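These notes open a run of structures that come right after.
Every read-out reported here was derived from the displayed coordinates using simple, explicitly stated rules and does not represent laboratory data. For clarity, every value in this text was computed on a predicted model and none was experimentally measured. Cβ atoms are built from the backbone, for glycine too; each structure is taken alone.
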Structure P
Amino acid sequence: MTIEERPRGILSPADRKYLKSPDTYSDQAAYERRQSIVTRVHEALHDFPVLVANLEEEHRREAFEDRDLEHKDYTLNVLDSAFTFLYLGVADIVPEELAKDAFEDSIAEGVQRAYLQRGISVDDVTVTIEVDTGPTIEELKDEENPDPETLFQLFQAGEMSIEELRERVEFVSLGEDP
């Protein structure tokens, strides 16, 4: 089973196919697919309070367990993408300078509610996210001899494929010019 053939989650197999190659769709089909995705993501976000309040622990645990891993990543390895999506969503709806604080507050509230749900009182929750920014991705792309960390950031930013990353990191580790 390929990633596109996985059972429906928030995204259907057709949604995944569309998101990977939107240019293969007519304008009308692309519009309809995007609207469907946006609606389901919005509704999924609003389903979380229902899940927190009503999904039993054993079923929640089962949702996080790793099942058939053929063509899948471990669940813990995809959580960073969930946080990325949530942070980007927060940053899209609040002023840029408030996004980090709003995200910290949301995480702190969620952690507090998780402890309370497990029957443990909470005196305080502090979440601090520190971000030291560097050059823009465009500036990183222009570097002559990027180090492995720079190459990995370019990969994470979607500026190179996993194959290109592997090839370039191999060259860097051997001390050769790519």
Structure Q
Amino acid sequence: MKRDRKKAFLIVFGVIIALVWSGLLFCAMEVYERVRWNRIQISNEFVLEEQSKHARFTQAFSDSLWEEPWYTYKKNQEVTFDFNGKRFEILTNNLGLRDDFVAIPKPKGLFRILCVGGSTTVEGWTNETTYPNLLEKRLKNTFPSVSLEVINCGVSGLNSNSELKKIG
């Protein structure tokens, strides 16, 4: 009986020691990977170029575009700048959306599609190159007899909590 207890104690003790060493090993691996990632971020030319792009975009959008940063755009704003020889342009409409003028109330007989989301919805070099605008063109070509519009309700940086707040 005493021998069984001692054996069980040694097994439990061994398992605990193995778990502690595994935890220490995983912590050491995490620290190593974070240091490695940091080295990549400060030396990799592609990472540095992307950080530079992000900094210039953020600078361009700083005060002139936002009503409430990362939540709503100001109405009827224009932000344009050249980036690596390419023109980047954001125009907001009467509702503060990156789209054309939106009539309120909706005209009778008009079918509206709203595209909501974050950067992937609002993304594009111009308003015309955002996916909601491209979708609208394709739908109008496919259904020429239907009066329709697709409205880009996207906002850069918007997440599901912000979307819920906007709906409520």
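Worth pointing out:
- In this comparison of P, Q, the computed figure 16 for relative contact order in percent (Cα under 8 Å, 6 or more apart) is attributed to Q.
- Among candidates P, Q, the computation of distance in nm of label points 7 Å out along Cα→Cβ at positions 105 and 129 that gave 3.9 used structure Q.
- FRET efficiency 1/(1 + (r/R0)^6) of positions 17 and 41 (r between Cβ atoms, R0 = 30 Å, to 0.05) - structure with the largest value, from P, Q: P
- Read-out Rg/Rh (Cα atoms, Kirkwood Rh), computed value 1.01, structure in P, Q: P
- When helix-only ellipticity at 222 nm (-39500 (n - 2.57) for each DSSP H run of 4 or more, over all residues; to 500) is computed for each of P, Q, the one that comes out at -20500 is P.
- Label whose coordinates, when mean count of other Cβ atoms within 10 Å over residues 9-16 is calculated, return 10.0 (choices P, Q): Q
- Looking across P, Q, the calculation of distance in nm of label points 7 Å out along Cα→Cβ at positions 33 and 121 that yields 3.2 traces back to Q.
- If you line up P, Q by distance in nm of label points 7 Å out along Cα→Cβ at positions 97 and 145, the top spot, with the largest value, goes to P.
- Distance in nm of label points 7 Å out along Cα→Cβ at positions 81 and 137 from the coordinates reads 2.6; which among P, Q: Q
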